[in-house]
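**Student:** Take a look at these structures.
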Structure P
Amino acid sequence: MTGQELMQGRAHPLRLVIFDCDGVIVDSEAIANRITSASLTAEGWPMTPAEAEGFFLGMTLTDMVPVIEARIGRPLSAAWKPNLMRALVEALSRDAVPIAGAVEAMQAASELGLPWRIASNSSHEEMRAKFARLGITDLVAGRVHSHRDVARGKPAPDLFLATAMAEGVPPVGCVVIEDSVPGSRAAAAALMDCLGYAPHGHDAPLIAEGAVPFRSMFELPALFAAGMKAGT
């Protein structure tokens, strides 16, 4: 199935777009992987940035802790999470760049009169740093939701359901834009359609979670327009 087929075949018109943040709006994965791998190497788990992505893409820091502790065979210090978050915020505020076409996709949704929000396993502190770096703080104001706002982050459906509730839209009226397995799984659990961003064609893991892949953010405005007309 293509993204166009998904959106045209919806039983209900599209009423809300929910964007993930990292890897969807902000090209921050390489930065986070670099910082995380360096931190874990220092903790006794030698790791490359590519390995960090394979282990932790889409996970919250909270969910990462038991995985790390099981591997290194001891508890992490109480300072590990805040120290890592501080390093991430500093690096992201300096080095983050946008995913090509993502800001244009959000602006296009607004021009179509289509509500949109952001739901991320990142903290609000991290997202503020990223959005300030990209110069879109005003654009996203009042639309941002973090895993810290709910009991469980992705892959649980809580964050997407809370985001939809904030807009007053039922799950059947939503589409999620994701790039990770936990995010795609969360969308499926929330009973929301999911478009899986896979710019390099590595889409099999997303398809396995029920996402329909697409290659470029510049495809989204046309997909949004098709979804808004569906089911009418």
Structure Q
Amino acid sequence: MATAPLAPGSTDRTRVRRLPEKAVSERDVLHRVLDAGLVGHVAVSDDQGRPYVLPVAYARDGDRVLIHGSTGSRLFRALAAGAPTCLTVTLLDGLVVARSAFESSMNYRSAMVFGICEVVEGDAKAAALDLLTDHLLPGRRADLRPHKKKELAATLVLALPLDETSVKVSANHPTDDEDDLDTPVWAGTVPLGETYYDAVPAPDLRFDLPVPEYVRAWRR
């Protein structure tokens, strides 16, 4: 019988100690945060113990996160060889503008995933790259040619299981000190978001093609 996945924050190193009221333990919230993001950051140390943080495109595939990189990258090779890692995703939703700098902050959703990556190979590798493409460029994969053998050979695809995770969400108004409330200074929140702008055709486009409807439909 399969063991149920751990809820976020269930282990000692994933328990939120700073502002624990912002911790979230529902796995569906973890999934929604990961599904909303496009870029994560992966930590890894080299063979001399020096730490690095890599920005990576990613996609969630059920109870794991897929990332990819060059087979020529020593840091990706370290991850493929079993180096422990931590992947983080942060979505900035707004600025909290308080009456003091100390109480000003941000509204955000964030996730941390700890573990060891598994190498994805064979037919599953091409399928994983297709899933990554569809996460980053929804609807695009059906228009593209199949992956070339040399492209697959040059690419490492890694899967990080969502076995040990932490989720934190902040969605608050300012919480100024009582003695600051009479200060004649504006306070509130300023929402932030991402947006797509009008698509720009490639300068070497050889056909008079309209922007695909699925590209026009992209929204953030």
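Values in this text are rule-based calculations from the coordinates and carry no lab data. Being a predicted model, the structure only gives us computed values, none of them experimental. Cβ atoms are built from the backbone, for glycine too; each structure is taken alone.
**Student:** helix-only ellipticity at 222 nm (-39500 (n - 2.57) for each DSSP H run of 4 or more, over all residues; to 500) was computed and gave -14500; which structure, P, Q, did it come from?
**Tutor:** Details: P: -14500; Q: -5000.
Derived from the structure labelled P.
**Student:** Quick check on the output: 0.70 is FRET efficiency 1/(1 + (r/R0)^6) of positions 89 and 145 (r between Cβ atoms, R0 = 35 Å, to 0.05), derived from one of P, Q. Which one produced it?
**Tutor:** Details: P: 1.00; Q: 0.70.
So the calculation was done on Q.
**Student:** Suppose distance in nm of label points 7 Å out along Cα→Cβ at positions 49 and 105 works out to 3.5; of P, Q, which structure was it derived from?
**Tutor:** Only structure Q yields this read-out.
**Student:** Taking distance in nm of label points 7 Å out along Cα→Cβ at positions 113 and 193 from the coordinates of each of P, Q, which one would give 2.6?
**Tutor:** On the way: P: 1.9; Q: 2.6.
Only structure Q yields this read-out.
**Student:** Looking at relative contact order in percent (Cα under 8 Å, 6 or more apart), point out which structure of P, Q has the largest value. Walk me through the numbers before you get to the answer.
**Tutor:** On the way: P: 31; Q: 25.
Top value of relative contact order in percent (Cα under 8 Å, 6 or more apart) goes to structure P.
**Student:** 23.5 is what came out when mean count of other Cβ atoms within 10 Å over residues 153-160 was calculated for one structure; which of P, Q is it?
**Tutor:** It traces back to P.
**Student:** Of the structures labelled P, Q, which one yields 8, 34, 37, 16, 5, 0 when P(r) over Cα pairs in 10 Å bins from 0, in percent is computed from its coordinates? Let's see the in-between values first.
**Tutor:** Numbers: P: 8, 34, 37, 16, 5, 0; Q: 7, 25, 29, 23, 11, 4, 1.
Source structure for this number: P.
**Student:** Using semi-axes √(5λ) of the Cα gyration tensor in Å, for residues 65-200 alone as the calculated read-out, with 42, 20, 11 as its value, let me know the right label among P, Q.
**Tutor:** Values: P: 27, 20, 14; Q: 42, 20, 11.
Structure Q accounts for this read-out.
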